[in-house]
Structure formats: structure tokens, C-alpha cells
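The numbers here are math on the coordinates, done by the rules we state, and not lab data. Since this is a predicted model, take the numbers as computed values, not measurements. Cβ atoms are built from the backbone, for glycine too; each structure is taken alone.
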Structure I
Amino acid sequence: MRMKLVKPILTIGLAFLLSGCIAHPAQKNDGVISVNTEVSAFQASYHYSLGVLLLLDEKSGEAVSEFETALRYDPKSTSLVAELAVLYNEKGEIKKSIELLDNALVNHPRDAELHFLLAGAYINLKDFKNAIAEYRKVIELDPKNVTAYLYLGTLYADQKNYDQSMETFRKVISLDPDDPMGYYYLAKILVELKRYGEAETALKKSLAIKPSFEPTVIDLGFLYQKQKKNALAIDLYRNFITLYPATIKVRIRMGDILLKEKRFDEADRELKAILIQNPVNQELLLTIGVMYLEADRLGQAIALFSNYLKTHPEDQKVRFFLASAYEERKLSGHALDAFKMIPPDSEFYINAQIHVGTILKKEKKIDEAIKTLILAISQKRQPGDYLYILLATLYEDNKNISESEKVLKEGLSVSPKSLDILYSLGVLYEKTDRFEEGIRQMKLILELDPDHADSLNFIGYSYAERGIHLREAEEMIKKALTLKPGNAYIIDSLGWVYFKQNKMDQAIKYLKEATSLMPDDAAITEHLGDVYVQTGRFREALDIYKRSLQLNPDKETLQKKISDLLKKNNP
């Protein structure tokens, strides 16, 4: 569970206290700098002031240089160290910040603020162990530092150390019962532990302390939704919106619930109110547009995205979503036009071309799709794995197996460790009766990723189909199922390996489960029919085979199985 806590930002003031023991710099005598305390203090203050002015002018790089100079004149100033460490962090120079703080702590080991900043730097490096140690040091030095407790509690939660996390947040509550944050973060842990009643109580206490705190309202509403208490969530949101009509996030949550409940007129009122307040906020518009897409309100999504693009035609992210809405609505011509407008320098170009290729494939325009993808690959140094995979599939559809294999190998030359391309190549080998090469390909994937469920299932099913290495096949498929529980294809493989082991009860159990999960898959359905035949349940087998034939009417072997069963039952 990731818990976010907004980091406090040190505000750089226009003055700071220079340390009382300023010494050493700034007169030259035969090239040697001699001590002059007054000059040192003046120079430190001067360069610091320059740095502040540069920051106000948004010239952070030059500002850092001035602060560094100020620190050289006043090396014992912990205030300067703190300011400079914050700036290093903001610039992404995390290790430099840590080195600066570590050096300062040698002389000031009991400075709680420096330990606090050091903890934040370690978080940025994802060194959570050291971050926890530093926050604990802060608390040791400053036992009433509520912010340090809050950060420490979130770190424990991220490490799934929920007991210590709750203990830490309860300490916040005991230190400051009027701080809503202790109750708020404690509730997050309780939700994670599914202790919903206690979580609700904590959130209500947080809200009672600070009724305007939007995150508490959202989390309490989400908790109601988890418990299928949508009416309570809607009432909560409505009351908050009445008190704070400028709220955005709560209106979005309200609109989302109303859309899911198909209360479209009410949802539209909430969402339009947001857009009136924020007509050009791209992320907000995308959020609402995606909500419309998820609620199958495609016309509204299209209108929303289209209107925005009239004034922001350069926004390729919104154009991509518009094209996706057209595609969902099966307006393939409009979708193709919109996807094709996305230029090669856009981050959405590759995905747009994949959609173009997929639409053309569905329309049986295979040659045009191939040309599109070849061009897309030529436009990018790193075209992305799926462009190669889709192009290979198109060649395969055109019965051009050699070109399909060539494309996948070209993809591997660009991404040698692409598991997706390696897997696609293994499947192609299997389809073209190169069993050993296919197995070798899958084993290569498992060397790179021993938990690649699809490769485990591929090998296990391939062995079962041939009646070889059945014990190994069973173990591989079982492992795949633990990695992808509930996957119908893997469950089918397990049923099939039991069938090959003549364990018919287990075979029927798993094949019936797979069929219920994927009732429209002809191969899975046929497998269940085969087991019924083997166990003498001919009438059930015939019904299953007929259902499978409806799903795959051109399969001659299935037609023969039905014919043989009819002869057997009608001699």
C-alpha cells in the first residue's frame, strides 16, 4: 500500500541567523585568505540575498551557486545547510544533499531539522531503512514532532508493518488530539486491514476536527462504496459540496458514483459544474472524459474531447482519447482519422499506430495495416515491442510465416530480452510444428523470469497434449495457476493434464470451471466433451460438442467427433 504525505517545503526567507562563531575568510595576503569575521558575515549575507533574488526570478541553478558561496563564508550555519539541501533535492541531486547533511551532522549531531531533511532525502532514494532510522532520531531529539511521526507511520505502512504504523499514528493522536491527520492516516491502515467499522470512526473524528478537509471526505465516501453503501457516500458528498461548492475532487467522486448508478442527469450536473469552473484543465477534462468512457457514455466523451481540441489542437493526449472513444463506439473511420493525426514526435504515436493496425486488421485490410506498421517502426529508434508483435501477426494472417518470424527476430535485435517478443516467437514455432524450438524459446524466457506464468503454462500444456513429462507438466501448470489464479486457460491446461493422467474426476472438475469462466472458447469446451466421452457420458459429450461447433463451425475434427457419437448412440 502506498500512502502519500505532502512533504513540508522549507520557505527561504529574506534573512537568516548567521552562526555566532562565524570565522575565517576574506582578506588576501600574498595569496592567502586571512580571517575577518565582519567581512565573512557580510559576504555570507550578500550571497544569500543574491540567491533569494535569483530564486524569486526562478533561476534556481544560479541561486544554488550563490547559496554554496554563502555557505563557504559561513560553513557552520545549519540554516544555510538546510536551505541548500532542499534545493539539491528539488534539482534531483539527492546524493549531494545527503553528503551535505551528513557532513553538517558531524558537527551538529543533535540538530533535529537536519535529521528530518536527511530522512526525506533517503525517501527520494527509496532507502526506506535509513529514512526510518532518521525519523526515529528526529523523534528522539524532538519527542513532540508530529510531522516526523506522520512520515514514520507512512513508511511503516509502505513496508506493510501495520502494527507499528498504527502505533505511530495513535501517538500522533495522543500528542495532538486536535490534529485530523493522525485519525486520517490511522483510518487508511484500518481500511487496508478491512477493519471498516474502526476506519469509519477514525475518519469521522478527522472530519469533525476539520470539516473542510477534502481527502477525509473522499476516503470516507470510498469506504462507504466498498461496503455497498452508495447512498451514504452520495449524501456525504452532497453535504460537502453544499458547504464547499468550489470543490473539484469530491464532485468528481460524486459524478463517478452517479454514472455507475446510471443516474446520468445528476452526474452530468455535477461534472458540468466542474467544467464551468475549470474549462481548460486538461487532466480534469481527461478524468471526466474517461469516466464517460467507462460508463459507456461515448457521445458525451466525444463531445467533451472534440470541443477541447477546437481550442487546443496541439494536445495529442486528448486527441488519443478522442480516437479511443470513436473506436469504442465503432466509428472506425473517425477513429482512424484521429489516430493518424498524432505525429511521430508524440509520446502517443506508437500506441496510436497500434490502434490503427488493429482497426485495419479487424476490417480485413491486412496489406494496409502492414504498411502502416512498417512505417511506424521506421519512424522510431525504439518502436516498442507490440508494434513488432502486431506486424508479425499480420504477416501470419497473410500466411507469410517466414516474414512473421523475420519481424519478431528484428524486434529481438532491438529488444533482446523482450519477454513478449520471445513468447510470440515461441508460439509461432509451435504453430508451425517446431515443437522443440517452441519449448526452447519458452525455457529461455523462464531463465530470464522464472515466474513467467504464460511460458510455464505453454510448456505444461504442450507436454500434456503430447502425453509426455506429465508430472513435470502438472507442476509447471500448478505454479502458473498460483501466479495467475482464476485464469481460464491455465485451469483448462490443468484439467487437460489430469485427463492425460487418467484422473478423470479432477479433469472434469477443472475443465468445468474453465468452461464456466470462458463459455465462448471452443477449445476449452471441446476438452470437456472429450473427458465426458472418455468417462462414458455420451449425451453430455454430444451437447458439449455441439456447443463447441457453434463457436467454431469450420472445425472438421469436431464435426467427426459429433458424427461418431451419433453413430454410437444410433447404431
Structure II
Amino acid sequence: MSITQLDKKELNKYYIEFSSKYGGMKEDYFAFLYLTKKFGKGIGLLAQQVAFGGNDYGIDGYYIDKDTRNFYLFQFKWSENHNLFKESLERLTKAGLERIFGDPYQDPGMNELLVSLKNELFEYKNLIDKIYIQFIFKGNVEDAENSSGLNYLREELENKKWLIDKYFGDKKVDLIFEFISDKKTSTRTQPVETHTLSISSFVEHSIDNKQKMYIGFVPIYELDRIYQTLNLKFLNRNIRAGLSDENPPNRKIREALQDIAINKGITPDIFPFNHNGITLAVERIKTTNNKVEVKVPRLLNGAQTIRSVRKFLEDNSEHPEFDESIFKEIKVLTKFVVDTVTSNFITTVTICNNRQNPVEPWHLRANDKIQCDIQDKFLYDLSIYYSRQENAFENLTDSDLEEMGVEDHRDIEIKPLAKTFLAIQGEIDKISRLTDVFENQKFYENTFRASYLKSDFSKLLLSYKILLLLNPVIRQMREAGPEYLYYGLNRARNVIAALLIQGTLNDGKLEQLKEWYGYSLRREADYKEYLTKLGKNKILPIIKEVLKEKIYRKKLDEEKYSIFRTKEFFRRCMWVSEDWYGWSKKSI
């Protein structure tokens, strides 16, 4: 049903009439309002099917429709912001689905809704044909569909479908996800994530029968078939989205495939000797004879191989000398990792399996939840793509960007973004030590603060672009400044960036600056001119004033430029700016 049929007056009426009896907040009655209209039931009949209070395991309401044989699980948000679903969906993924369909330890404090749900589900178990998980809100369905954070959590939840399959036994029950809003309904049936692969020389290894690994040789064309089906989703757990096609290892892989399937210079059997192999994470695995059936396969390592195979086939499948039968004989060493305990184990395996190419600490953070959430916010607020995975943006077509709602043909990158956050915070010394920032958990969490997700990202974009425009600004400052600072200003780029950010955030015309320059990654000439004037007229005099202190001037005369890379120097500059211009240290 359309949410436009529900208005705030009705919500207030329900709250006033029933809050003394059922408690809860006003927004809780959105569930009552929706369910009574959708199913034509009185509020008294639905009282046990709506959650009030905590410990709800991510479920705001449920309903078993005996006529349609559908079982509904609901999450409600009286808001246009789809990101509010994340916390509820995370609870449902981590524990809620198992609480309903699994065999968990008892929780005497669980919400009354869950007690009623489990009893009613058991009674009507044989009646249910479909399970709907519906996210009801007032916002834009496309934004929800394009949310990396929601897709990340929803995929994690889809991976738990086996709990439902086990609960219902031999009976096939579909799982369907729907976003329902003012504008439209988006339906996504839980995809068939089962793939069958041929395998030879199959062996098994396990840790306490919890984490398991299966090793064998799999035809590369069958892996390519999975990639064609899942596309970038197949690579989602990889810390990279694939290196450049012209990267030397990628060229070598294609050359090897050509020697085998076109030139016929070597046999297919040689390929596994010269290739390190790939690693897949799978939710479950079933072996029969020389076949493996895998559920929810995701590539942990081997994106170069998979993308190289695809490009080889795209370029050569119509080649007159291409022999498809020989190509299908090419196999690659494949490890299947099954983890029934925690996804942290899979993360560790991913990191360790990507060591054959240079892997920087920021690569290893690509799949962190905070990075997915930042990607969502850039897309939701500014329609800009944030490349949390290396090379992700380069692997997207114009139609991919259009489908996601991306309007800018430039992307935000993880390293410059980290530097921007550090500059905003005044952590001048850490800007040149990014390895430490990404490796040290405390530094990392303080840099990519969860609180930033509630901030104004147009201010963040203004700050980010300052780092992109820094070179011409410093060049103008060097030309305008005294001779003794000519070489030092190049070494002061981090503190200059931080001061330019503070000058911009303290500008009385900040709202205009945001409107003009805060919604695009274009490097506008007018913004560059604004920053150049700010640098020459305010930042340069501030730095000169601080350098009047004997200790700093002495070090500068000795060409000890490390003075510019300290938080203390930045603090002293801010003291001067407060005295001269009335600036205070701002955040976004």
C-alpha cells in the first residue's frame, strides 16, 4: 500500500489514543497505522505483532497472512532517510534471523513480539510459502537500492537464508526483500546463489570442524560463468575491484591463455603450475563425486585472474583460431573457505591472500562498515562516488554510474579523504604518516569518526577540494611571500591545507561557498581564486607571524622544515587567526 495514504494526523491520533495502554514513542505507531490499513485488522488484534521497547532483534512488526500464505517481517521508519534501517538490519542479520528460524540459546529479556512471533510461526509453519522482509519508510527507493551499506547488510542477511531452508525442511520457501515508500515499491527476490563447479584432486582441511577449507582444481570458464552472473558482486569481498587490464600480471595471464587456446603452443595442464590460484569464500558447500555445489560464492583473492579471463574471452572468443574445447580444459587451483563462526575470520583470510601484490593498509580497510557508510553518504547527499576499493571507479561504465545515481565523473579516493579528515582535525603530524593511521585501530577510528556520518558533507567536499587545489595556491603564496619562506612553504603544505580549511569553514559566506563549490568535484577557477586570495592575504601573514618566535625562525634558517609538520605549529597559527580574524577551530 502507498505510504501517502498515511498522514501525521492519523499517527498522532493513534499515539494519543493508545499510548497509555501500549506505551512506546509516537513513531512506533507508524507500524500500527500501516498494518491496520494493509490487513484490515483492528489494533487490538495486532498488539502482539508490533514491537515496543528494546531487544527486538531488528524486527518492528510481523504478520502471517493465511489467505496469501505469506509471512511478513517489517522494519518501519517514519523518515525519508533510508540509512536509519542500517542499525535494525544489522541486528536482524547478526541475531534476529537465527532467533526466529534457528536454535539459539534462550533470551528471557527478548521483546514480547518475538515470543508471539515464534509461537505463531510454529503453529502455521506448514502454511507459509513466502517470506517478505519489508522496509517501510517515506523516502526514495532508488537511494535505498543504491546504498552500499544497506546492500552490504542485506547480502549478509541473504547469506543466512540457509537458516530458513533448514527450518522448513524439504519445503521450498522464497525470501523476498522490498523497500516500500511514498513513491514506489522495490522488490528483490533473494537470488539463487547456488553454483555447481567441476573439481578434481579434491582435499579438505578444517579448524575444530568450524572453519573449513576445500582445495582442488576448477575450470576457469566455470568461474567466469559465476562472474558473468554476479558481476562486481562476485568481487565484493576482494579488497580491490581488479587492477588495470594493462597491469603486467594481467597481460601475462592473457598471454598464457592465448598460448593455450589460440596458438596451441602449450597444453592446458601447464596453467596451474604457473598460477598461484584463487580463493573463494562460500556460505556452504556440498560435494558429490567430481562436483561441488557452493552457496553465495565471493572472491577473496584472484580478481586479476577473473577479470583477465573475461577480457580474454571478450577479445578472442570470435578469433578464428580460438579453440573453446581446449579453453574449457584450463583449470586453476581454487581454495574454498567456509566459516560458520564469524566473518572476522574471512576478513583475515582476505588480507593474507592478497599479499602477493603490494597491499597497503588502506586497501585492507575497503570493506569496513564505516567505509561502506561513507560511500552511502557521499552518494545520498552529493551523488558522488567514493572509491573505497582500489580501482573500483575505473571499472564502472557510464550506465553503471547512471543506475547508481552518480552525477559526477570524478570520484572521492580513500587516501585523500583520510588526509582531509586529519587536516580538519588539526592532526598535522599524522597526515604524512597514513600507514600508521590505517594500521593503528585507535588512529583509524579517530580519523574516520562515525559521528561524521551525521555531518554536512558539502563542507567535507569543500575541504577535500582544498587538497586537490593546493599546488597552485602554494605556488602563489611562494611568489607573494618573503625569500626566507620560498622553500619552506613547499614543506608546509599540510599545515597550509589545514589552515585553508579553517579559513573556509570560518568564512561568513560559508553557505554561499557550499552552494557554489560544495556539490561537485569540479576544480572551479573561482574556487581556486578564492583559496589563492585566502592563502596570500590571511594564511601567509599568519605563518609569518608565528615564525617571528625565535625558536621557529632559528630552525627555519637552519632549513629544519619539520617545524611545519607538528600540531604545535598549527595550534599557534590558530591562536593568531583567532586574535586577528576571530576564527575558532571548526569541524564539518
Structure III
Amino acid sequence: MWRLLSFLPGIVFIAGPLVAAPVEFGASVPELVFKDIHYLPRTLDDLREQRAYVLAFAALSDAQAGDTLKALDALQATCREQAVVASVNVNSSDTIMETSEQAIRLEVGITLLKDMSGAATSALGVTCTPTVVVLDAERRLQFRGDLEGARQALEAVLAGTPVTAHETPVNGAPIHLREVPEPARPVTFAEHIAPIVYKNCAECHRPGASAPFSLLTYGQVSSRADMIQEVVLEERMPPWYGSRAHSGWTNERQLTQEQQDLIAQWVRGGKQEGNLNFAPPKPEFPKTEWRIPEPDLVLTAPKPFDLPATGYIPYEYVQLPYQFPADTYVQGIDIRPKNPDVVHHANLVFVLPNQQYDGDHNFLTGYVPGGRPADVPSPVAMMIPKDAVLVLQIHYVTTGKLESDQMQVGIRYARGTVAKRVHYRIVRPKNEDLVIPAGDPFFRISAERTIDTDAVALALFSHMHLRGRDMTFVAEYPDGRQETLLVVPNYSFDWQIAYLYPPVAKIFPKGTKIRTISHYDNSTFNPYNPDPGSEVVYGPQTMHEMNDAYVFYLDRDENLNLQIDPRTGQALQAVAQSN
């Protein structure tokens, strides 16, 4: 049962399940529920049976937060086979993404948890940060206090001797619950919530789009209001996996603190509908099955692909029945499965007769969870060369029943003048270097690639599989400067986003090195890990791993000046150079 505590006028405090009193030393703790870096609920059972459990309750604002985290990591290294050490963030203003990013920056691989409700903090009698709690194998409370006292208590628990000091003082900061102000007037769907949902949610949450349900009406939103409140306050939705410390992307979706508060106020105020005359008009979307403007050319796989009910399916390679008669410039490409439920992702490439695939030139676009189609504005285009054919690499997944699918690709030709083509480079380590030891929770690998032209950055994109934990992009400029471009602290295989730069917002001078640093979690604590007892190597299947970082850009000096026939996508003539 949840409660709202109104201690001060005009302020509502969010609290967790009622807890009668903290457990006494020597008593077993109740079930403790946390959220992990993937926003999934986890308990001590997920940490495996251990001889001891060390839970350090922390906040990013702690004066020595970084030093404490490093000390916990060192402590974990000394007792990895006997105890588990976890950092539990309890500061309501710290997001899961921020706590994960701190660990990445410090190269700390201990278990990260978040006490969203405050229930675990209350049950263990923790009142300030940084407080460390030690439990024994039977999950009885043995210690609560500072880190040095926790070390001594842990030694005693592991040695099977009594803990002499169950509690030591902590010189820290008090723990605060999240505060949501009382609204000055009633919050209604029509006036306050509909504008937020229509702008930030409706693109996916509408009929025929990627989300599993629609959020276009008061009834649809109110029926899921409690869930919406939860995922919004956790900052799990709208989905965004890039660090807020490196923002400014054109496709970035984040709700402000005020918008999050409005949703919480609306739910707690009874989910009032309000006067729909004050609601904004429902957003309108193109009446097409495609995610790009209506294609000029639609290519369909030669035959359906039949899937078994269960099991792994090797990647399917499908050549589409069309050969391009001339160099063809396109500004939109969309991959559309007839049965989206069976397609995890797909890549589209072009292949030329008697030529090998070139990973730095032949890729066109992909279909991934949370991704967007290729859709570039004039005067930029992608070019498919004369005599090329298109090939789809498709990752099909089983659903428990017999299924079938037949893929289509829609292509929209360029319009007007094309001045530049889209280029890209893939930053990846050597395949033989991607070998992740069994059980390793924080395997690190890096790669780098030099950009060989003055480049105008378009987008960054990361791709790993189920053990992928995070990826960081760093630019090393020719003058010696280094800049962190993007941190993806909580990589999601099920929601892969391209991070789009505003026009001409980022220039990579010729000779810039793009370096990536990634971590993988091959431990039992990774809820998506299909086999934590096995070493993982490079490979295309989900059971394997990959480490691909895409950098999309324009050549700043390229000036094609091609006039394109919109009926064919082919160049009519070179536009005369302007004086």
C-alpha cells in the first residue's frame, strides 16, 4: 500500500510501502526491492547466495562520492568469491543513468542499484549517506555505519566470528524523499497532460506505430496513468539512453521536472479530464504505412520466410529483385516487415557485381528497436551506385508459434539539388579481441578510427548485444584536445537509438580520432545474459557479441551540385558553380 505524506504546506512527499520500524541487529531483513541499471526490479535473490552482502547507500552529491565508490570497488575485489558489494543510490534527484555514468567514468564495475521507493532504506534504518550495511549469509542485519566499520564487520562475518561493533556514526547528508509541489489549481488532462503526451509520446503510442498501445485519448491515458507516472518519475520514458551531460541532440526526448510533476499531480488529483475544448488538437501523422514520405520505389522480398515456433534462427540474407540502372540518389529509405513481431533488426546494404562488401561504404540503413528510418534533408542524399543490388540481413526471432514474414523496402528519390552525400565510418575493435570471460561483470574494450577528411558530424550510433552495458564516444582532435561526445550508460539491445546532431553543430577536422570505450556484463546479475557461465566471442547471433560504433558525417569540402530527376533519382546535370 502506498502513502502520501504531507508534512509541509504545499508539498507532497513520495514515500514507499509502510515499514513499521527498522529491523534490529541480528534479525532477518524483509525482502528488499531495488531497481537495476535497466530499470528492472531486483532483490537480494538476484545477487546469488553469498556469505555476506554489503550495501552502501549513496548519493552523487556526497562530498567523497567518487572516492567511496572506488573504495567499494576495491573491497569487492578482495572478497569477490565470498561476498557481494553493491552501491545503492537513494538520492531522489539522482537518476539511474547518472549513477551508471559515474561508475563508468571511474571505471568501477560493482553492482549498481537504486532504492526508488525508499522502502529498503527505511527497513535497514539508514538515515543519511554514505551509510554502509552488512548482512550475513542468512540476510540478518549485522552492521550499519561508516565504510571502515563495514570492512571490520565484513571480516568478522566472513570469518564466522561475532561482530563487535554493530553500528558506527556516519558523518553524512540526510536522505530526502522526492518532493512534488501541490498544484495551485487542479491539473487536468485537457489543459496540462494532453500537450505533454501528444508532443512526447504519440509518435510511437498510436495505431500502427512501434509502441504496443495508443495514448491519443483521455481514456487511453487515464487507464494507464499509474504506469505512466512510474516510468516518467523514473525517467524511463520517454526512452532515451544518452547521458544528459552530453545533450543537444535533435531527436532527444526528455521531460522537464515541471512536466514530470504535472503528471504526478494529475494522477494524485484523481486523473481529471477537464474541458476538452482546452486540449490541443490530436497530432496528425501521414496516412501511410511507411515512416518516410510515400516511397517512389518499393521492393519486396521474392518470397515469404517461414519461421519455426522456437529456437535460434541464423541470419537470413535476402537479395531484393532490382538492379539500379544508374547512380541513384535517395533521401529516404524505410525497411518494413509485414510481421514486425518476428523481426528484431535488419540491415540494408548495396552490393556490386564481382566486388566484396565494404563495411565503410555499402551500408545504407537499419531497422532496429527504437530506431528511425533513413530520412535526410536536401541538399544531402545517399547514393546507390549503378549496377548495385540491395541485400537485407535479417535477424528473425521466434514467438512460440509458427510465423511468416516478407520484408519490403521503400525508397524515396532525392529532390532538387544534391550537394553532398552521407558518409560513415565504423569504429570497432578487432574481432579476435572481443573475448569476454565467463562471469566478468565489467569487461572493457576500446577501439579507435581516424576521420580522413574535414567532416560535418551527422549522427552517432552504438550496437552491441545482450551483454552490452555501456559505450562512450571520445573525439581526439589533431591539436591534442579531447572531447567526450556521447555516453550511453545504460545500453539497451531492445531500444537502439541514433543520436542526431543539429546541422553543422559539430566539426571533426581531418585527422580527428574517434575512440570508443565499452563495457560488457557477462555475470549472472545481468538479467539478459543467456549463458553467464560461458566465454563470449564476436559473432552475429544474439548469443555472441558485437561492438560497432557508427559515425555518420558529410565531407565539408564535397560539392557535387547535381540536379536530380525526382522520377528516377538520377542526376540530370551538374548545376553551374555559383560565382
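Using mean count of other Cβ atoms within 10 Å over residues 263-270 as the calculated read-out, with 19.0 as its value, let me know the right label among I, II, III. That value comes from structure III. Supply the structure label, taken from I, II, III, corresponding to volume of the Cα convex hull per residue in Å³ with the calculated value 244. The structure behind it is I. When helix-only ellipticity at 222 nm (-39500 (n - 2.57) for each DSSP H run of 4 or more, over all residues; to 500) is computed across structures I, II, III, the figure -23500 traces back to I.
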